[in-house]
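Structures are listed in the sections that come next.
Bear in mind these aren't lab numbers, they're just calculated from the coordinates by the rules spelled out. Since the model is a prediction, treat every value here as computed from it, not as a measurement. Cβ atoms are built from the backbone, for glycine too; each structure is taken alone.
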Structure P
Amino acid sequence: MSSSTSPKILVMGAGGIGGTVCGYLTEVGTDITASTTNQRIFDAAKKHGFRLTGDGNPRSVPGNISMGVPENELYDYIFLATQPTQVEEAAREALPALAKDGVMVVFQNGLCEERIRAIAGNDRVIGGIIAWGASMTEPGLYDRTSSGGFQIGYLSGLQDQHLRTLKGLLEIIGPVTITDNLRGARWSKLALNCCISSIGTIGGDRLGVLAKVRQYRRLGLEIFAEVVEVAAAESVKLEKVSGTLDLNWIAISPKERTIAGSPNLAAKHAMLLAVGMRYRRLRSSMLSAIERGRTPAVDFLNGEVVTRAQRHNIATPVNSLIVQTIHEIAEGKKQSSRATLDEIFAATR
């Protein structure tokens, strides 16, 4: 650990999550540096600081930002806050800057800890599950779109001082829970992301608008059902999302697929609508990636479910068609629109 009063932190990525984390922690005096490869973000943060909105008074926080990994520096913690498609490259690039007893913290959605553990080592990787949203609305301007905190832990279930230190650091952003079932918590968050991120990407709108449409909520319930079935085949014990959303309950059952409605099904729709309202301002990061000409992370979300389902001979028609459709949107073959979402709904009846 660094001999300074606070640990030394490097954040790989200065998009919505990375820039927000760096701004918040800089504001309380943490020794933290953001690393970016985007010249516009670098120039904006150098000139104006990390500009924070969405959680009170808009403010600008002067802080440290670097083009690439700073040379001749070692960090106690390296936060990986890139898109999932870039996380392994970012981890390899940053590994020489990780202190001997330091750890990498994975903030990506999906199941990226296993990938990073292969690069950094078994007990040098902590998962950080984020239960809040943020967007970078222009270079260096970070809009926090929803409140929430973190779940942190090791895949091995290890409990150590690193977790306690990170808990103290991250609580300036939101409440932090240490979990000994990171895998179960990750799969639950994966299910949520497979639903809200993919529907937002294909529908081309913010979640609050799309969640009001019954057939889109129905697609969400079916996405949950497929993820829950695959998780069970992988021997995963699912955790409740944010301590409240029980994926095993909300996933639509085979019987519910065949009936017009029921009190239980209505309750599931109501719960999904509540989720949509909580994240109503959220705009899919995959859609933003497509608009910037980047590869969307669907293979790390719905694609991860489809790939693992194939190992167990489990059918995942909704997630499979979502993966195909998002790639077609990225290739310019289809448009992000409600009409495209309607096509998926009709094709999977």
Structure Q
Amino acid sequence: MLLFIFTFPIDSKTSSSYHSFMIKTGIIGATGYAGQELVRLLAHHPEVELKYISSRSYEGITFNEVYPNFRNSILEKCVSMDVAEMAEECDAVFLALPHGLTFPQITDDILKKTVVIDLGADFRLKNPEVYRQWYGLTHTNTELLRKSVYGLCELHRNEISGKSLIANPGCYTTCSILSLTPLLKNKLIEVSSIIIDAKSGVSGAGRSLSLGVHYTECNESVKAYKVAAHRHTPEIEQELSLAAGEDITINFTPHLIPMSRGILTTSYANMLTDTTEDELYRMYKDFYKNEPFIRIVEPGNLPETRFVRFSNYVDIGFVTDKRTGRAIIVGAIDNLIKGAAGQAVQNMNIRFGFNETTGLQNIPIVP
């Protein structure tokens, strides 16, 4: 296999493609919700050949039998391949697997042959002890953990462009971190006061059968879950600590909402300055001025999940509560796109020097 390594110091947000050929890609775990979104996005990406769709559960079954929405478009059968096998023929391999299944498989030899984009949690946390505390597993691949990059594109773009192991962020984390980072970078809030209240559609729980996400169990109901114990908490704290330049501990409470997809985070923090909503708006617009997928909502309006569905956009809005002295920041994303597959494709675009928006330009669908 010919191996092409691209380490351009690029600004791929606005650049045209550097390539006159298509890269070959494969997906492991393609029949989960995030995996099938990857199939959908990569199948229409003009710079990509989707070479392998891997699923142990559906080996030998045509992908459009698993997901009939792909009828007449994806005719390939699911295969059972591991990342070492795919690395021999693919320029990029996406892994959409539960935690604990990725880190035993990745080696330096694999990363010399292919770029690995991991949608799971195994390479997100830089401290292996924190990983053990929150995931209950001992991370046995700490050397590659140090070599990986946290693939939150808007904050780590320059690092992503030169790495071959990219840890795609979680959905709650993407929305929370991008919502709060400008406030921390500009020293506008008390770091000890951050509270994040988050809601997710049911697809965030994955496709596997579970009583808690059966229709009759979650319809006409809203519930908090994993209170003070959700595994995205240390991921959020890690990245917000980098933004603040000091260690941060947060309160993070997720809720399950009876809708198919979407994340809404409402974050609260005590303000250190008497800043108006108009001033916050200008600050956020300036902070994210070159980001094609971040949309800052004008004062007087707030994000809604329905306005980002099926898109890679992040909508952010805010209210300053003069009575309590708090900033209230609202963020919205599609958990399966910007919170998973879309961000993975965005990472791929950055890594291979494609225009960052390629394959991700679709406008949100309403109603």
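General remarks:
- Structures P, Q, by FRET efficiency 1/(1 + (r/R0)^6) of positions 165 and 301 (r between Cβ atoms, R0 = 35 Å, to 0.05): label with the highest value: P
- Computed 13.2 for mean count of other Cβ atoms within 10 Å over residues 53-60 - originating structure among P, Q: P
- Structures P, Q were shown, and distance in nm of label points 7 Å out along Cα→Cβ at positions 229 and 245 at 3.8 was computed from Q.
- For 1.8 (distance in nm of label points 7 Å out along Cα→Cβ at positions 173 and 269, calculated) the corresponding structure among P, Q: Q
- Read-out relative contact order in percent (Cα under 8 Å, 6 or more apart), computed value 15, structure in P, Q: P
- Which entry (P, Q) yields the derived value -13500 for helix-only ellipticity at 222 nm (-39500 (n - 2.57) for each DSSP H run of 4 or more, over all residues; to 500): P
- Ranking P, Q by FRET efficiency 1/(1 + (r/R0)^6) of positions 29 and 261 (r between Cβ atoms, R0 = 30 Å, to 0.05), the structure that comes out highest: Q
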